[in-house]
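The data blocks that follow each hold one structure.
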Structure P
């Protein structure tokens, strides 16, 4: 979809449709979960880490990733059927994962919005180093950063109704989310 708008708000204000699927996109340590907890109700956020924890009692249990995303897709479908704003808090740095999620939104005639936390790799590595163990190794963050960087030019063509790109900690902290009326 070549005409998907990339919206870099000058004042940090983003307006989201009340029934949208919102993909938080960013590498580990970029602040996606913090962003989600600041701007959205817990019931609106589908976190891959939280779903892994529900399944195994360990949010870092990568062996539960397939089951966690199966559950995420099931809950996402239920929420979108009901027209509920739903946020997916996962790295979403790989194109195929975004395409799958956008397809779910399309099936239910809901807009998909991307909020990209394109934080510099050095900051994400620094933040990651202060996280409780277990945490992703630096090599995983470098790989995620490469995937995100390589896809930034083409994300606008994936079918998002809007994209919001935040490129610094100050932009992430200054973001304000508003919802469109139903």
Structure Q
């Protein structure tokens, strides 16, 4: 089975980016931009999902040149950003899965700027990321629940920017 077919078998037909509703006008104008582009082009961002320490770590590791994305609308960092008030009116931007197949797209088995993060290319995705665990919506508890929470921290990193033609829809968060 191809990677695309395997992703589809787990119900992964889109990927996601979360942000604040106030950033949608900027996204409509510029697309979804990497932190590096936002800073170099002085793009006005109302609210970042990440805190300044995360941005610092991204810059140190060269990850500021990527737009960070999720496989599911249940990425643990979404809840962190909401709870600390980084985003006030959260939205999930649904994106075309073709982004995964861009040559410069990278993947990580956890939040990419964490120590020990395993960054890799598409060819290794099925060996490193537990797609079944990420997409499993059945009730689980204990160690298996923690494993799923950790697995959902997996990131997709699209290089540079994402054009608005890749946006499939917008869903308001909870």
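Table for the structure above
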| quantity | calculated |
| --- | --- |
| Given -8500 for helix-only ellipticity at 222 nm (-39500 (n - 2.57) for each DSSP H run of 4 or more, over all residues; to 500), calculated: source structure among P, Q | Q |
| Comparison of P, Q - label where distance in nm of label points 7 Å out along Cα→Cβ at positions 32 and 72 is highest | Q |
| Winner on relative contact order in percent (Cα under 8 Å, 6 or more apart) once structures P, Q are ranked, highest first | P |
| Computed 4, 14, 16, 23, 22, 14, 6, 1 for P(r) over Cα pairs in 5 Å bins from 0, in percent, for residues 88-143 alone - originating structure among P, Q | Q |
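Quick note: the coordinates plus some simple rules give every number you see, no bench work behind them. Not measured: the values here are computed from a predicted model. Cβ atoms are built from the backbone, for glycine too; each structure is taken alone.
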